[in-house]
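Please find the structures below.
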Structure 1
Amino acid sequence: MLSTARWYGRRLQMLLQRVRGSLLQRGWRGTLRRALREFRPARHAAGLPELFPLDAPFAPFALPVAGQPEVSVVIPVHGRLAHTLACLRSIAARGARTPFEVIVVDDASPDATAATLARVDGLRLLRLQRNLGFVGACNAGAGLARGRYLLFLNNDTQVAPGWLDALRACFDDVPDCGIAGSRLLYPDGRLQECGALVYADGSACNCGRFEDPRDPRWLYRRECDYVSGAALMVEAALFRQVGGFDERYAPAYYEDTGLAFAVRARGRRVLVQPASTVVHDEGATAGRDPAAGVKRYQVVHRATFAAQWAEALCAQPAAGTPVEIAARRAERRARRLLVIESTLPDAGRDSGSLRLFEMLRLAGQLGCSVSLLADDGRFDAVLAAHLGAVGVEVVVTRAPRHWLRRHGGGFAAVLLSRYPVARVWLPLVRKAAPAARVIFDTVDLHHLREARAAQTAGGDAAQAAATRAAELALIAQSDCTLLTSSVEIGQVRRELPQARLELLGNIHRVRGRQRPFDARRDLLFIGGFDHPPNTDAVRWFLAAIWPRLRARLPGVQLHLIGSTDAARQAEFGVDGVLVHGRVPDLEPWLDACRVSLAPLRFGAGVKGKINSAMASGLPVVATAVAAEAMHLVDGCDVLLADTPAAFAQAVERAYTDAALWQRLSDGALANVAAHFSPELAREALRRALAGASAA
């Protein structure tokens, strides 16, 4: 009871401190708006993709054509022309970023399949003279494929947006991935399967069958025993090494299970990726009666499989083991990492969330099984699905303290994200997970930001001092602390020379410059206005710098991108300033604008707004505090200025001097590659996790 009271006391203390700081920085109206946004109802996941009707009359259409396909989609068909056309129409409509080709293997269809499909542009059609069944047709199609990866797809399926790219990404994110399979839905929206299990007697079970596809248990990429051949991607070279689909399972059934076991025997993993959704009209081709037609081979081939893989089956769970227990066997073997964050990170909302999202992806690459617990207890199915795509399980519980006490002993490491979370949770983590390595991720030093705000914008110096003492105590109590800048590393090192510190800054992949100087115009500011440094920066810029620029650059416009509200839209929407709020995709703005601005007067850490612009080759004009510890050189990869007159002059130079613009753009790209790459972050995270062993 005493420990419970202390825990709730710490939470109340942190809440009061946050409210006090918000009132000082945002005022009561801004604080109320911030609270309302935090507690608004969560969004729901999108439903089924639009399905193409089976009775639509045929009209010629075209599939994407790639000169050098990376993925070959192989679709075996035997009759059922209506299903095949609906499947191909869905592929044509949804496409993919990854170059791909579509090969349809006509397995001696008795209907007009061959003649009709010959009228579909971009389709590679292989006609078999005799019926070989699913196994033979797939192997024949694979022999014709040009892609590095094979994606076997049933003709009684329809694909959702992202279906192919999400599977392809598994092979980049998980180096030992051998097979990746889609989440399958019934046409009525229920979950058909999200991976499958094999028991010691050779029987199998679909995970999540008939359940809600938004259930958090089935929203994250994870290892499984096999995935259905209805939507299965495998490296073409690996497929050929294991001999393709085993002919012992001709004409069909257990061929996908046998392939998965052959791949696993070579040390590769089988993953199910819920971010790849495919609607499967199960039984439309093979029927549903296990005693008739092709379906009868399901029973026959189970015995064949059990005999072939008898030794491997000894390690499988006994028949009747509950699905949830059996499905977590691989996770229990892995090094388990628990991340506690204030709320579910939204990579499109703020720089800290983007950094955490990339860190979670990297943790998976390092062999961790990652679970994330949101301190606010709110569940957003859309955000959970985004996290699930990189293998993160979102924990949903009404009693987080009880959940941690029950499950804490299974985690090798616990990462506490941000000071408010660490202050509330660190003592409980030490008790509930005594063997876990505790990592405190500051994101930025809160006390440093608060102290600078007190000096510059009238913040609370007393609160900054209190935060400093508490934050340093948390660093001292943690096994490792992550800091985003060398400046912060140096400051903490002077205070706590014995603390284990790691530099893990922002994480950005170099996207590259998409447009030249002459094809761009206008200025850009990126930043959510729930963050006081951003609000202060824009107010200062509009009051002291914008009038100078309007006189020097007539007709130039400033685009403000980031979460905002009606009050700030009215305040900032002066002549020439366009307040867009939060946008679904930053890339069009990064490609269209000529100069990005970072006129911050206070803050801490490294600035995602600068990294995002530079990763796209967009030159930045910044203050010294905004560019702190980012390895930037004035005139080489950034322009720095701290006074209104100097800042306006720097913007004008970058905006009008094409040679200077090109030099800054090239330098920006080189800077991000050298200092903010995923490779650097992965090594820092590897060091932070060192000593955390599998539970």
Structure 2
Amino acid sequence: MRRSGRFGLLGLLICLVARAEPLVVGFDRFHAAAPDAVGGRLLYNELGCVNCHGGETGLPLRRGPDLTTVTTRAKAEWLQAFLAEPSRQRRGTTMPHLLAGRDAADRDAIVHFLATLAPANPVRPKPIAHMNAELGQKLFHTKGCVACHAPRADYAPADGRPAAGEFAYGSVEFPALAEKYVLVTLAAVVRDPLAARPDGRMPRTEMEDQDALDLSAYLLGLGGTDGEGAPKLAPFTPDPSLATRGREIVAALRCAACHTLPSAAAVTPVELRRTAGGCLDEIPAAGLPRYELGPAQRTALRAYLAARTAPTTVAQQALGTLEALNCLACHERDGRGGPDAARKAYFTGDHNLGDMGRFPPPLTGVGRKLQPDWLTQAVAGAHRDRPYLETRMPGYGAAVAPLPALLTATDARAEAALPAGDVEAGRKLLGTLGGVSCITCHRWGERASLGIQGLDLSTLAKRLQPGWLREYLINPAAYRPGTLMPSFWPEGKAANREIHGGDTDRQMASILAFAERGQGLPEGFPAHTAREFELIPGSRPIVLRTFLADVGTHAILVGFPAGVHFAYDGLECRPALAWKGKFFDAYGTWFSRFAPFEKPLGDSVVTWPAADDSRGTRRFEGYKLDGAGVPTFLFSVNGVPVEERFEAAEHGLRRTFRWDVEALRSLPLAHPPGLTVRETAASTPGKLEFIYTWP
């Protein structure tokens, strides 16, 4: 069953402004309004001009996808249509039209040749047990995809959908995905785009195989959950004579300049054509690539070609690389870039941290901020320093390799060294017992902070350069306006005068010393193990109010000695979660200054659907405990009182409703998927009783 792929009004507006000219996001955003040689260099690199004509741009190489496996990914019919007119099949593609004026037989021959390149025994994908397009919808809109691609109108972020005019730059459009891929082949591309496009500008976002399937099911408009019912890629058997003809055409077109092709001869650079009819003309000479360039793109390319012998600085290379890889879609550097107004609503995370909890960090001065080794790993996507961000830092493969050195060289600054640090002074300063209470808001390794869960400080010495850290601690807002981070050394003067006599540099050096060499924890963490604050129901149930993930701030937890437990949502007047095994760790609830959203300790967690308010307004009235300590929850529906009670039953829970008005017999009741449900014989007028059991 297929779901409609229409985007609604937002998608229509985006399509209306889409152009046939190739889209290079960095040029579109930062150079199109005033095209110059810098923007032209970016285009010369990103459109593949350098692959044919040579030269050094100082930017990471960009080649097209590996063609040896293309017929194992894409449908043959789509490949033929794409070769016929690339910009029609994918608006904004950087692939030029190479077969203009040729007939369909030549395109057919090329596809037959490409099919002969496929491995004889390709890796067979794992069977698809199930898929969930609704989860894929959320992944697409929250994990960073919409930084480059247009958000869809069927998803509403909490802050509301953007207006078309809020898009500051063009979105990378998809081809007609269902015409190009089947579920399993699109999922492979989503899971690891760099496998087929090592130099591609679509990075690899860390995700599970199932996430890739769910996301692909959403993009393909597939409904249902049965992955086995999804279409398969039809086999394609190449004709040897056509394949031979296709090989000749591919060689003549110099496709190996941009694509991986086995046994292809090295492509030598071609001298730029200075006369009329070159690639930059609106109508190039026969046999030349046709790019359908826009006026601004032609102006910028001509400006670059007129001055391309001029060397580029390291700073220009660094900025050009950030623009080429579209890093500035998520990050801001020196006031440039960051999510535009239309995309900000899709960047989510921990609201307790404000904008720091939603948006990726700025790259301003990042070359003097991060230690070189850490920066190298960070740009490769190896670190997830901010787990509270929904957006994931992806990896770009080989294309990003030069960037750390470029940023380090660009941002380098001569700075005075900090003095020797005192490990024990650092332990005290980081803590809450006479220190500056860093652990109130920051994690330390596996130990959660006492409040909001900011960055892990245990990696401080490995991560940050001392000179940058000193400057940041004196004035955090100068680096990130609106930050929740206060200064304990305003204008360089220590607020704490007890440690090292208020010597700012010695205090900061001591913090770094403890992060580098200290043993144990900063002062102020409660001396406990998780088990000491694990609540274990004994002879009576345990009832606890807390903040619970997927429930909210009105969660009421009930743990039974029998090892079955549930969470009640006092805001919506309904059960929310049930689980088995361990009950709950109360450390965060009891000791955190800002209680975090906790999770159950046990397993086999099931979720109740949201309450159905179609029959009236619910109002929570509290709960009462019986002699055994079992709570009965009280709420009303349009003023009619209702009682709801849970107690342990064999292998599950017993749920009982009582009310005084017969009309409430038709009150819609939601049951959690994943549990067996049966109504008991104890149900009578004014009373309903159900037993829930785990399989």
Structure 3
Amino acid sequence: MKNILKLIPKEFRSKSSLGIIFIAAVLVEATNAVQFWYAKRGIKDGVERRAKGELRAKSLEIENVTTAVEAAIDNMVWAVEAELSHPENIPAITLRLLEQNEQIVGAGVVFVADYYPQYGRWCELYTARRGKGNFESEQIGGPDHDYLQSTWFQESMTANKGYWSEPYYDEKGARMMLCSYFAPVRDPNGRTVALLGADVSLDWLSELIKTRLFFHSGSNLLISRTGQIMACPVDSLVMRQSIEQLTADSKDTTVGYINREMMAGHSGQATIIDDDGEKRYVFYDQMDDGTGWSMAVVCSDREIFNDLRQVSFNLFLLMVIGMILMGYIIWRTTKNAIHLQAVNAEKERIGSELRIASGIQQGMLPKIFPPYPERDDVEIYGSLVPAKEVGGDLFDFYIRDEKLFFCIGDVSGKGVPASLVMAVTRSLFRTVSAHEANPERIVTQMNDSMAQTNDSNMFVTMFIGVLDLPTGRLRYCNAGHCSPMLIDNEQLSFIDCIPNLPLGIMADYKFEGQKLLVSPQSTVFLYTDGLTEAENTSHAQFGEKRMMDEVRKIDVHTPEELIGKVTAAVHAFVGNAEPSDDLTMLAVQYTKEQLHSRLERDLTLQNDIQQVPLLAQFVEEVCQGIGLDMSTTMQMNLALEEAVVNVMKYAYPRGTVGDILIEARASDVRLKFVISDHGGPFDPTAKGEVDTSLSAEERPIGGLGIHLVRKIMDSINYERIGDRNVLTLRKKINEA
């Protein structure tokens, strides 16, 4: 090689060396330029993904609030429609909305013009939150608050469905910056006669928009459907300027295009040059919650690529001095390490969120057992063992008016979607059953609500039962769920269930309910198909027959022992096989004991107020017969008079003569009065609790009588048995 180089002239060899150096320098620079271009494109793609993630995260946080408000309003429309003929009861509904939904600062019902003659042309029944635990209800419609001419009223009536108003400042009602959601209220003829609305404060939006920015110089912007600025880094602009006013003096025509795109509800990205000559990237999208709001994320080109430009310059210097390869290796290694770290961090984040979701889901289930240690008529135990972090099974129970409401359900599908549907289903069960005691109607209302919003085509199998604790009468409705098992004096049988459809499949489906009488010391054992379909390593299923055989072998004493031993049997059968479904069980044991009766007396009255003195004499004789003191006797007299007079006034049509039977039964433990009549269905316990802290002017009319009876007696229970209204009042007179 040396000999060959000697044949080349010295001058040429020198020029060739310079050429090689020049070519190498060009290649180095070209390599640097190519690397810079690809890195810049990668960073820009990453910024775009992060901006979209920022938009989506903020959208979800806003959607959580708006969806909760929409659900609360939509689920209360029926209650307003049911009270259209009794406007005095409507403030109680709006008050309940505020008590159950902290994000709502005001709620009201606005009616079309002249709907209630007693209120005149305007009628807006509004309840506002005035501090923690304080609420103010009033009729605020009038000439000085002519909502009939307001844009939100006219647009909501035109939409004839759930509608979010433009943001505004409410000086009459909530007295703060608000945005309102309205749902139409229809009369029995289907005509929209009013709007049920909820006011949501916008104060939290500014803090939400300012937090969690991924660039220091970046900023977020939220506008309404008409371009009104709702939240931005500059608080003085909020609700004072529109986006068009803010950018009216901009020299870049792209700004106007972005404004039009956002107000049109479109999504996208664009590059602009601000008045200082700096390049900025704008990413925008519309919220998915029906409000029509749009959000934009603005990032500075200088900040995004500052680090890249600095690194590129350093790499150039390193490559010039001959360390191109080493610099490239270090850069690639560093980049890969950062990417791997990001992947691991993302996996950890997802795992952490799933653990939190599992904790939240488990927290929604009853977890204190025994739940009612003070009662001697029922024992309950439930268990849910999820197959994965989150699942779709649920069970719930509670006691209201001496009735045990309980349910068990299984959502189709797995994972997070199923857990979300599970949470909605459990909330619907609590909401609907809070004012309804018929399982058939509870299931029907839940189904209609779920079917109307079931875009994911998921459904829920569910069994809902209502056990009347004084009588053992069980009413139930099965929506495609496994038939529960009845354990009655060691006799095992499956409860007969009509095969209704699961919830969420078909709106307006007619569900059929059933009933049976549960004997004392009997147990109702409910479960999901995760029990019967549990598989071992050979893919054999546990099955109903094996389940019944295992239960038959158990010397059952309590619901907890029953579920514990069935769980152990399933685990022994499954062995090391991975569970494929949640294992959920609920056992309800009716433990009521018949006490020896020491006094039995009856009295029959007509629905005539003039016969009330006969009732007072009857109550005094009963109380004296069991040795009650004068103070307690007076209380019993007052409670019975309130209850019986209530029946006299409302059970039978005006002008109709009807009988009222009062039965008194006393044991060594408690005194019981049973008031029955053959009038139309009339449930006095359906009246909500009275807020006695309010003045007489602020309280809605009615409800004080039944409130007094509740305070005097230990329990009050209503049942419609055949063609009879049966109201049972109980008072403990001695410790058992």
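Numerical summary
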read-out	value
Source structure (of 1, 2, 3) for semi-axes √(5λ) of the Cα gyration tensor in Å, computed value 67, 38, 19	3
Structure from which 8.9 was derived, distance in nm of label points 7 Å out along Cα→Cβ at positions 88 and 328, options 1, 2, 3	3
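Read the figures in this text as sums done on the coordinates, not as results from a lab. Keep in mind the model is a prediction, meaning the values are calculated, not measured. Cβ atoms are built from the backbone, for glycine too; each structure is taken alone.
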